[in-house]
Structure P
Amino acid sequence: MNTMTSTSRSGSGSPWSLASLRHRLEAWISDDLIALAARFSIAGVFWLSGRTKVEGWFTLTDTTFLLFRQDYALPLIPPEMAAYMATTAEHVLPILLVLGLFTRFAALGVLGMTAVIQLFVYPSGWPTHLSWAAPMLYLVGRGPGRWSLDHVFGWGLRRNP
């Protein structure tokens, strides 16, 4: 007498089935891990960009001002002001992202910078800019996860079911 059911023959009860593997991956790769990776990945990109614009701790270089006068020229914002604003943001926002502090605000700031870069500086760089925007959209929509100071302080992390 054959006692195997159709379920056991299909392998879905096996620890190596696709359903079992998916369940284990979902348990291991939590939203908290995804949020942490999103925060650190973009923080690194913008921090390193900010560091190329300064000497020492925070002295903007002559090259930075030249770039904002020529290559990074923006409408309506004087180049010197844009240089200070962008360089400050490229230092402050990554620190906030790494700490998970005011994360949604920091992610929105990075999204804004990415939009400005896309629209006014490097319009052909959309594949790179999209790869920056995607993790920031996740953070704006889902928050920084439990491995953040926002969570420690209980600031705006509850999602409505």
Structure Q
Amino acid sequence: MNEPLISRILKYALYAVFALGVLGTVTLPFMLDTYFNILYDAYYLQAGYRAFISGFMISVAVPSLWIVLEMIKMMRSIPDGPFITRNVRALNRIGILFFTLAAAFLGKCLLYITILTLLCGFLFIGGGLFAFTLAALIRQASVFREENDLTI
């Protein structure tokens, strides 16, 4: 079965995002050092901010990469049929990861609040709710598919 063009484009885009994410995570300490040396703002002059933001960025990079990896695994199931329990589990993990990211961003607001950080936290809550909703839909579709396969 030929894979649709949009699926191939999305699959390669996910591979590119994952590769750039790994590259960004590996080079993060060097990028942050360059960033802090160029910009001088009140936040950056606070004691411990550099270490905090470095740890925060790495701690949100790992779940973000995990989400992309789960999406890549889900894209591999499209030729066989996407309505399988493996995709339901993947979407449940993605939902948990989104809520983990939301907690990290909203927790960061307790120490260093910015509008963008607050917005990201709420967007990740929405992403988690969306992932759990999609998991429930795919779970129900997989049940219907199994019932349909049994009647044929």
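Every number in this text was worked out from the coordinates using simple rules, so none of it is lab data. All figures in this text were calculated on a predicted structure; none of them were measured in a lab. Cβ atoms are built from the backbone, for glycine too; each structure is taken alone.
Any idea which of P, Q comes out highest on distance in nm of label points 7 Å out along Cα→Cβ at positions 73 and 137? Could you put the intermediate results ahead of the total?
Numbers: P: 3.2; Q: 2.2.
By distance in nm of label points 7 Å out along Cα→Cβ at positions 73 and 137, the leading structure of P, Q is P.
Using mean count of other Cβ atoms within 10 Å over residues 65-72, single out the structure from P, Q with the greatest value.
Values: P: 15.4; Q: 18.0.
Structure Q gives the largest value of mean count of other Cβ atoms within 10 Å over residues 65-72 among P, Q.
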**Report entry** Parent structure of the calculated result -20000, given that helix-only ellipticity at 222 nm (-39500 (n - 2.57) for each DSSP H run of 4 or more, over all residues; to 500) is the read-out and P, Q the choices
**Finding:** P
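Taking Rg and Dmax of the Cα atoms in Å from the coordinates of each of P, Q, which one would give 19.4, 69?
Values: P: 22.0, 85; Q: 19.4, 69.
Computing Rg and Dmax of the Cα atoms in Å on every structure in P, Q gives 19.4, 69 only for Q.
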Report summary line: The value 19, 39, 23, 12, 7, 0 for P(r) over Cα pairs in 10 Å bins from 0, in percent, for residues 25-96 alone, derived from one of P, Q, belongs to structure P
